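The structures come next, written out as structure tokens.
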Structure P
Amino acid sequence: MLKATAAAGVTAFVGQTRGQDSTPASAGAAAPAAGPAPAASKPLEKFTPVVGMQIGALPLAKEDLDRLLETLRERGGINTLFVFAYGHVARWVPMAQQGFRGGNFAIPHMQYYKDTHFTYEDMRAPEFADVDILERTMKATRKHGFKTYALIEEADKEAVVPAWQELYEIDSHGRKQAAQPGGPCSNNPLYRGFTQGLAEDYLRSYGVDGFMWSSERQGGMTSAMGAWHHGGGSDPTKGTCFCEHCLKKAAALNIDAGRAKEGFAKLERFIRDGRARQRPRDGYFVSFFRLLLAYPELLQWESLWVNSRTQFMTDLRNRVKSVNPDTPVGFHVWHNASFSPFYRAEIDFTGMAKNADFIKPVLYNVSAGERMTSFVNSVGRTIFGDIPQPEILQMLYAMFDYKELPFEKVGAAGFSTDYIAREVQRTLDDIGPAKVPVYAGLDIDIPGAGAKYTPESVKQSVMAAFNSGARGVIFARNYAEMKPANLGGVRAALDELGLS
């Protein structure tokens with residue numbers, strides 16, 4: 001078992017201080033979600049941090065924006081909005097899903113979508129049809145000195161617009177996969193044209209201050225494995241992508257698609273048997289590794305997916321830079337990187353930093369406990385099925401260098417702020433000489449988190465991020481979910497750190 005350690009004091013990093021609070025490590029340790037309150041820290045070297053808020057179309061279309069922005073600044077020190085300006089997922093608006101269509105909540109300027117087959121009617125959201133939320137938002141944010149970033153997200157649900165059906169991935173059985181773990185295909189030229197056109201439209205037509213691209217998906221093999229939080233009930237037959245564009249790319253790389261499909265069929269059976277508690281004679285992990293040896297095409301197909309996503313990100317940023325080289329483009333990194341060693345291996349911050357103006361690792365410490373236990377439950381019935389779940393958790397802690405509560409406590413308590421500090425530092429270390437800034441993604445009032453949010457827990461999360469070298473924080477999931485009192489913890493932290 002891991003031993004509890006206490007990291008004391010503050011060490012210098014890039015002209016800033018890095019504080020670490022004491023945290024639990026052993027199976028019997030106990031501590032609140034935010035960890036013990038750290039000793040009072042001296043103010044950081046003065047800089048202007050990005051203090052961002054993710055926000056959907058409903059408040060931006062309906063609320064008094066002068067009052068909203070004044071409240072966000074006074075209560076939370078917010079200075080940047082990350083706007084869900086396009087989307088087919090109702091919860092980001094937020095609205096009820098029934099009857100919701102979504103799309104572009106700004107006005108599509110169709111000259112930027114020549115590489116797609118979309119019409120204006122395909123793109124324009126019917127909700128708030130009399131409001132251009134980007135025009136309305138940009139007028140208000142410029143007036144109040146806020147920055148406005150467009151948050152371009154890969155939706156985890158299928159769009160009801162017929163024109164979208166051609167953009168989605170195809171699984172190994174030839175079926176369309178439009179919802180998580182599937183979604184639009186990075187190699188599909190229509191999807192590439194849409195995403196790059198959307199970015200150019202928002203930049204040229206509205207002058208947005210920057211972009212953040214978000215993808216909470218992974219390759220076909222890890223998706224079939226159910227290797228993500230809340231992935232235990234996923235369908236292992238939905239491994240992607242075998243669309244015509246991916247098949248063409250695989251052929252150029254001499255990857256045998258037929259063998260890959262055979263491997264996926266074997267993997268499907270392995271996952272189903274594991275969930276049915278049918279243990280292989282040689283155990284779960286040995287059998288899984290034997291499958292990879294027999295079908296290395298599984299890893300090749302996973303690598304094809306990951307490399308295609310990386311190229312997609314590169315091309316998106318290049319499109320923005322071709323319009324305005326000074327416009328920042330950053331990347332949101334899915335929370336799964338904190339739980340899955342497989343997904344974590346696919347996220348290369350060193351490589352990402354070569355093509356990013358900032359990186360936002362999701363570090364939702366309050367919801368992390370419940371999400372981690374759900375991940376353990378998923379892989380604990382298959383790949384790591386030989387090991388009791390509490391020991392799987394300790395193994396993951398050792399892999400990730402976490403010092404958190406044991407299995408029976410962490411779901412209800414969440415992770416400590418030491419987790420935030422360690423992950424910010426790890427990201428900065430991986431970025432290295434590129435010196436790309438890290439904007440820590442922090443959670444406030446995410447439904448189903450398990451642990452409770454308080455103004456003090458929010459304050460300690462913010463302090464851990466900045467004391468560890470972050471140059472910004474972005475609050476998630478969505479402004480509409482957050483309680484005003486908890487947002488007040490942000491201002492308290494900025495005041496104490498001297499960053500107000």
Structure Q
Amino acid sequence: MEWNLSTDVVVIGAGASGLAAAVSARDHGAAVIVVEENFDIGGHAMLSGGRVHLGGGNALQKKFGIEDSPGRIFADWVDYRRGDARYNDRDLVHAFAEECVPTFQFLLDNGVTFIEKPIVTPDASTVPRVFVTHEWHIPGEVIAPRRNRNGSGLVRRLAESARKKGAQILLKHEMTRIVREGKGRVRGIVAKTDGRDIAIEARKGVIICTGGHTGNVNFRRMFDPRLTEEYQQAGMPYSFQGADGEIAAMEVGATLWATGSQTSEVGPAITKTRHVGTRWGYLSLYYETDSPIFHLCKATGLTVTDWQEAILVDQSGNRFWNELDSGYDFINAALGHHGDDSKLNGGGPIWAIFDADAVARQGWKPEPPHVDPDGYFFRGDTIHELAGRIKNPYQSHPMSGAALQETVNRYNAFVAAGVDADFNKPTPLHPIARPPFYAAWSTPILHDSLTGLRTDTNAQVVDIRGEAIPGLYCAGESQGGFAQHGLGRCMVFGRIAGRHAAQRNS
């Protein structure tokens with residue numbers, strides 16, 4: 001094959017794991033090229049809250065007198081009683097536990113700074129292990145500024161360090177293929193930029209850090225057939241999780257690992273929306289109008305602080321669960337069929353229905369740029385009129401005005417009686433009675449990829465026979481076997497992958 005570029009290590013993706021891999025590989029003497037399909041670095045980590053889960057007795061734990069050890073991390077993250085630990089690969093957890101303290105120091109050495117306050121999270125931890133990075137200091141480079149997107153301070157610092165150390169980061173370069181010599185070693189990748197293909201040789205290794213699979217409908221439905229096209233992906237429209245790395249690796253022999261983690265109904269793999277009337281309503285992500293990508297977001301959404309203010313209905317106009325619930329009972333009800341034979345898998349769109357009084361109580365502004373009237377927010381002077389106006393790419397059939405009116409009438413009767421006879425919503429408070437009436441997109445949104453490619457403890461991708469594929473690595477949300485939410489595992493295994501790839505013989 002004729003190569004356009006040649007280097008020691010190619011990293012696919014410039015998010016948390018990819019940037020950690022790039023810096024690590026440079027620290028161990030390898031030449032590095034990072035390819036990133038987006039117009040900027042950071043991926044999901046750019047939009048994260050910057051919570052870094054790294055314990056074991058790191059510098060800040062010691063400062064606060066928090067006693068921890070690798071052994072304690074291991075015990076927590078293989079605890080069979082916890083769903084987020086039950087399916088984890090013990091070898092990977094052991095490697096993670098041993099590398100937590102060195103990885104925390106690695107971040108400090110590369111300019112990452114932390115808010116010196118330990119955070120207690122619901123993750124599998126018996127002691128505080130999470131510290132939050134400072135948000136990047138330039139608002140125009142935060143993507144979702146003024147909303148505590150502290151992960152920006154992590155990835156900006158790592159990208160700054162990677163470039164200073166000589167790593168080359170190629171933006172708007174989309175990996176389309178991993179090149180492997182038959183059943184031999186991986187030789188490099190092909191990427192597309194400006195409509196042309198560029199072949200990049202990797203003399204030592206290729207590291208997949210493409211961020212997971214939740215944005216790929218066909219791929220994610222391997223784990224849950226209900227996850228059809230109406231379920232949007234958190235991080236969009238900035239960070240897309242298209243399973244590119246997983247698919248390219250599987251085409252050259254890779255296999256998946258610990259797939260039960262994706263459907264274990266623990267953590268934020270699928271979540272209830274918080275910001276309604278916008279396509280991208282993930283609970284902790286809010287794009288204000290000064291976001292550099294707001295022209296793609298189109299709306300901030302209306303933030304719901306009390307689900308007593310609305311009812312939630314399916315695409316046929318029927319209530320299906322207690323609106324105050326946000327757990328997996330609610331999620332399963334939302335993804336259910338509801339007796340609708342036209343939608344055989346996913347549950348279809350979910351709409352929040354409310355009235356003018358709710359708007360006043362919540363202080364909402366039900367017009368652009370707060371809502372997206374192009375398919376995700378509707379208004380009507382009557383309930384019948386509102387139902388007739390609901391048109392959305394994922395709405396498989398028109399909503400019946402009579403059905404929605406019957407639902408509203410029944411709910412209003414529950415408010416008058418003080419008892420929800422259908423779904424036990426505690427003391428329903430507010431009737432839906434004063435026009436205008438509104439319908440806002442409130443369909444559950446996907447977040448974590450909790451499974452992915454099988455790797456060994458050196459982050460080498462493993463094939464169906466249990467053998468490492470020479471020269472192929474994976475870290476971050478594209479890596480399977482360790483269902484930890486957040487940034488810790490991404491950076492630990494990114495750092496491991498970069499180090500091991502750099503030390504390989506060409």
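What follows is calculated from the coordinates using simple rules that are stated; it is not laboratory data. What you see is a predicted model, and the numbers here were worked out from it, not measured in a lab. Cβ atoms are built from the backbone, for glycine too; each structure is taken alone.
Of the structures labelled P, Q, one was used to calculate FRET efficiency 1/(1 + (r/R0)^6) of positions 178 and 290 (r between Cβ atoms, R0 = 35 Å, to 0.05), giving 0.35. Name it. It was calculated from structure Q. With helix-only ellipticity at 222 nm (-39500 (n - 2.57) for each DSSP H run of 4 or more, over all residues; to 500) derived from the coordinates and found to be -13000, which of P, Q does the value describe? Computing helix-only ellipticity at 222 nm (-39500 (n - 2.57) for each DSSP H run of 4 or more, over all residues; to 500) on every structure in P, Q gives -13000 only for P. Out of P, Q, which structure matches 42, 24, 22 when semi-axes √(5λ) of the Cα gyration tensor in Å is calculated? Checking each candidate, the match is Q. Comparing structures P, Q by distance in nm of label points 7 Å out along Cα→Cβ at positions 266 and 298, which one has the largest value? For this comparison of distance in nm of label points 7 Å out along Cα→Cβ at positions 266 and 298, the top structure is Q.
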